[in-house]
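Following this line, the structures themselves.
All of the numbers you see were taken from the coordinates with simple rules; none came from a lab. Worth saying up front: this structure is predicted, and the values here are computed from it rather than measured. Cβ atoms are built from the backbone, for glycine too; each structure is taken alone.
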Structure I
Amino acid sequence: MYYPPMQAAIYTRLSKDRGGLSENTAIQEREAREYAQQQGWSIVGAFTDNDTSASRYTTKPRPGYEALISAIERGQIEVVLCTEMTRLYRRLEELLELIRLAERSNLKRIETTDGSGYYL
């Protein structure tokens, strides 16, 4: 029986990059793409927030994260892939939002490039 590859989205974030010169998000994306390829997953999108904190004290919007959530809501994503969970969320409410999205969408996993994560 044929199973199509899982549809994965990459999320990268760097808290502080005042000059916009850091390659950190590019490095995160490259690492995630390599991991997805090893898993046989198809990358359907990469979402980035550069110079954007995810601290529970920040009020700065994260457009990349919001676009990721929208893509999940549209049923386009089965796996969210990041290099570390702290890149994706810092607030428990954000993790709970993703779990709730999994209940009504195609989202099945949140995974890091070291293989840890959540099966939803």
Structure II
Amino acid sequence: MALFALAMGVPVVITAVAATRRERLREGVLLKALGATRRQIGRIMVAEYAVLGLLGAAAGMALAVPATWALSKWSFEVPFVMAWGPAAAITALLLLITIGIGVLTGREVFAEPPMGVLKEG
């Protein structure tokens, strides 16, 4: 069930990143114009997507744990035992997927000349 939820969450993450792609490109180019190095911009992007991934994982767990408890109590009539290992693994996987998608979509920040993007906006 958790893997299904994770698989359904990936398109949501891709859509969220794609929706704000232009803004992120503009921010990255602006940082380049102000003198930020590639490494600094890369760290900013990774930190931003890590927070996004952690928030997504926390929201998913906040919805999944009570739902699983309710299913185990009322549908299956078994005691609920939280599986911390798989929960941590899925959180780490979601974090890696979010960072990966974010960095892949943000690669063009390094290729775009600052003046071209700043003139458009």
Looking just at distance in nm of label points 7 Å out along Cα→Cβ at positions 73 and 97, which of the labels I, II belongs to the structure with the highest value? II
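Determine which structure produced the value 14.4 for mean count of other Cβ atoms within 10 Å over residues 33-40, calculated from the coordinates; the candidates are I, II.
I
Given a value of 30 for relative contact order in percent (Cα under 8 Å, 6 or more apart), point me to the structure among I, II it was derived from.
Working: I: 30; II: 48.
So the calculation was done on I.
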Suppose you compute distance in nm of label points 7 Å out along Cα→Cβ at positions 49 and 81 for every structure in I, II: which one lands on 3.7? II
For 39, 13, 9 (semi-axes √(5λ) of the Cα gyration tensor in Å, calculated) the corresponding structure among I, II: II
helix-only ellipticity at 222 nm (-39500 (n - 2.57) for each DSSP H run of 4 or more, over all residues; to 500) derived as -26500 - corresponding label from I, II: II
